[in-house]
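Below are structures written as structure tokens.
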Structure 1
Amino acid sequence: MNLTMVLDMAADGPDDRILVGSRNDGLTARELRDAALSGAGLVTDSGATSVIHLAANGPAFPVALFAAATAGVPFVPLNYRLGTGQLRTLVQHHAGALIIADDRHAPLLPPEAAHTYTPRTWLEATASRPMPEQEQITGAEDPAVIIYTSGTTSAPKGVLLRHDNLVSYVIGGAEFASADPDDAALMCVPPYHIAAVSNVLTNIYAGRRLVILDTFSPDRWLKLVCAERVTNAMVVPTMLARLMDEPDSERAVATLRTLAYGGAAMPPRVIEQALRAWPDVGFVNAYGLTETSSTVSVLGPEDHRAAFAAEDPEGRARLHSAGRPIPGVEIEIRCADGRPVAPGMSGRVWVRGAQVSGKYAGVASEAGDGWFDTRDLGRLDTEGFLFVLGREDDTIIRGAENIAPAEIEDVLLRQPGVADAVVVGVPDEEWGQRIEAVVVPVRGTSLDGEELRAEIRRRLRGSKTPDRIAVWDEIPRTATGKVLRRDISTELSR
């Protein structure tokens, strides 16, 4: 099976409902398939070996994704927020690509790139070109999508996802044609993130209209939810925090039934505030990686409500977990020597399932016996709920002690007046690394770093107390909410 099956099933369905764009002038399932077939013809005629998408989100994105799949070449959405040097290098990695790029990225394209389009000209070309008579036959194990990691701690690395990885995720996570005719999903994550690819695939497979917001702002998001009567949406934690600051937001989300979040740790204050502010919305915490074709564990709406109402500490703590594995996925916590550990013990998170790739373009596979080492630290409780404790790369080594920043951040984020917090290791001649923290105050409040240090010392211990806590206006993050720890550590080292 390959990705074209997802679109074919939707287009051959009993009704030709609009699947992409506004309910008044969007693309129907059959129009989307026609555009993808025409786009595949353009790809094939050009001799392109891949399709690069270097632009903001919009209707051109799903057309390009399915056109590449139909033509039998990889789809490569690039992070247009990367530096000029990094982007130019990534484009050069895919010589011979058909490129869809915003005008502002034209200087990055190689002079020999003859087959280039803007999102507008790509949609015009795929709407006007006759469809080819025969489709390219694409194998299930052929590469479907190459997504480059964010590069927040190292050079970007191309994650290679095969057709069968992505189809496995779609079939396991969505029911075909299950959406009501009026259902609409709002996608506002950038197109170079795995969540954008998975959102396109699962919503089209379910028959749910996909509304795309190219650039997030709380005001635009709420207005679009209201205007398009959005029923399902996905945000990153920083987006939800900003939405909670908007007045009268409950009225704007009257049609919203489900809100998924993920991509980074959710501050306890934010999700608890959201559960109170939007009581009729079902919240879903989705944990996954690019290498796993998106979500591998979920904390569903009923899990949220049960944990929020729980009186016992263990039950309440599950509100801040990543839930339990989805069908078809296994999760183990392993110690340094690779042996599984008992429930409640911490270690590295390993996953296995048909949707798991663990492969990278141009390098050997990193998956063994089907198991993939996420390099995230975590633990499973007695009921199988997964708690993600941060990246192992983020571990602070102070003297001979390994310290997980997430443990200290959790204490900070529970303090009144703390809107955001991050803890990093900073080079130190005596200890190897010292602990420093950055906090952001809730709007209209002030914070005292020494008082926060005293609270950490009381709750944890002296060796886990930051040497310094700085107060900043905001914490630098990627567009998908990941903290730029390396940048923060460098700034604090000055």
Structure 2
Amino acid sequence: MAIGERPASLGASASRGAAITLGAQVLRVLVQLAGIVVLARLLTPADYGVLAMVLAIIGVGEVFRDFGLSSAAIQARTVSRAQRTNLFWINTGIGAVLALAVCLASGPIAGFYGDPALQPVAMALSVTFLLNGISTQFRADLNRDLRFGRLSGTEIAGQVAGLVVGIWGATAGLGTWALVAQQLAAATATLIGVVAVGGWWPGLPRRGVPMGGFLRFGANLVGSQLVTYASRNVDSVIIGATVGASALGLYNRAFQLMLMPLNQINAPSTRVALPVLAKLQDDRRRFAEFIGLGQAFMLNLVGAVLSFACAQAGAVILLALGEQWGGAVPIFQVLALAGFFTAASYAAYWVFLAKGLTAQHLWFSLATRPIMIVVVLLGSTWGVLGVAWAFAASTVVLWPAALWWVSRVSDAPSRMLFLNGVRAFGVHALAGLASFGATMWLPDAAWAGHLAIGAAAYAAAIALAALLVRPLRNDLRAMFAIRRYFRGGTGRGETA
């Protein structure tokens, strides 16, 4: 496909992309679950805590490394070969600079936490910035052209390679270094994959190529992402600095368990939604239809997984992590609330990006995220659980604030998105309570009974709600008929 060329039928492309991406997510979930289950039994909370300490600080480099240019390339109506080449060199250069900067900052990072062992870990992880910087535009190009099968295949291969190396390192007794090796192997394998299937190779950077639009889009986006990153990682920094690696390890695993369904559903949904919504940004009706369907699909899946996992958290933690991680149960239950409303906020994020409103997104982030940081700092007075509650409460409040902001700067259907979110939360919260109530009499060790009976009670509650609540019934019907929607509702053989 020529650069900037659009597919003959946007509906057909979106349908295939949704099917391929969601199918790939099943494999990705299985790989990630295998990693969680196996590595949690081979490593300690302190091993995870050391990695989390370093990543909480140097992870901000990933925001700079991308600089919003992957999203800029996806959102742009056309991208010339020269522009793509220049974007590649910009991302690669930023990655190289960040790798050097992290190496130089590794000593101060270790000094901040008071643990010299963190310095070599930070230095080793710095290599990932260069690897990811090189791969950024290859991945963006695959995403922009809706080549989701190739992109998903390379990412799964990278994930598998990282897991194999991580398990090998853990069985060899490497501790935290097994997790470091996992990160490096995954980044290396993914880079090799995207280059192999990308179908292009950058030339030398060229002057006189119009890059201002990409850089303005990216600068606004990176500004909002920096503030968002700080608000989402201040909890890990506080816990690591005040309580220590073991407590942070428990919090980190609880947070990662919450993120797993979120990432596995939100990431592919965004991957499909952003390029399609960008092409529909001038068609208000079709834009509203697509974003409404995407939100319903995402919230019902995320809501079901998180609500059920929250209701049966003891059994889920025991099965996934093992007995030594029991302290993560109450933390996970609180963070599940944050997970749902983070998912709900993604629809507003799609609007900001698809309509090119990154400046407004930056202003929204500057107006709200510092407040979130202050709330989390105050919550730390009550320890790890206080941090979790503060993070969750601020996430709940940010959701309607984001929709209100979107309603002021665009014609997106904010009221519909709000009502959809309230309905999904209410339905899945009640189903979660039904699941919890059905298993209260079981002993904690009977994890199989908790999961089986709890799942049956949850399914029964959702079925009853679908009978009583017509909008929910319509949402579920649309989810099961998503391919037919794309063929008949979005595409109809049209060009976007």
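Computed from the coordinates by the stated procedures, all read-outs in this text should not be read as laboratory data. Here the structure is a predicted model, which means the values were calculated and not measured. Cβ atoms are built from the backbone, for glycine too; each structure is taken alone.
At-a-glance table
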| quantity | calculated |
| --- | --- |
| Of the structures 1, 2, the one that -28000 was derived from, the read-out being helix-only ellipticity at 222 nm (-39500 (n - 2.57) for each DSSP H run of 4 or more, over all residues; to 500) | 2 |
| Among 1, 2, which structure scores highest (criterion: mean projected area of the Cα convex hull in nm²) | 1 |
| P(r) over Cα pairs in 5 Å bins from 0, in percent, for residues 241-280 alone derived as 5, 20, 36, 26, 11, 2 - corresponding label from 1, 2 | 1 |
| Computed 20.2, 61 for Rg and Dmax of the Cα atoms in Å, for residues 161-408 alone - originating structure among 1, 2 | 2 |
| Per distance in nm of label points 7 Å out along Cα→Cβ at positions 337 and 457, the highest-valued of structures 1, 2 | 1 |
| Given 10 for relative contact order in percent (Cα under 8 Å, 6 or more apart), calculated: source structure among 1, 2 | 1 |
| Winner on distance in nm of label points 7 Å out along Cα→Cβ at positions 177 and 377 once structures 1, 2 are ranked, highest first | 1 |
| Among 1, 2, which structure scores highest (criterion: FRET efficiency 1/(1 + (r/R0)^6) of positions 65 and 249 (r between Cβ atoms, R0 = 35 Å, to 0.05)) | 2 |
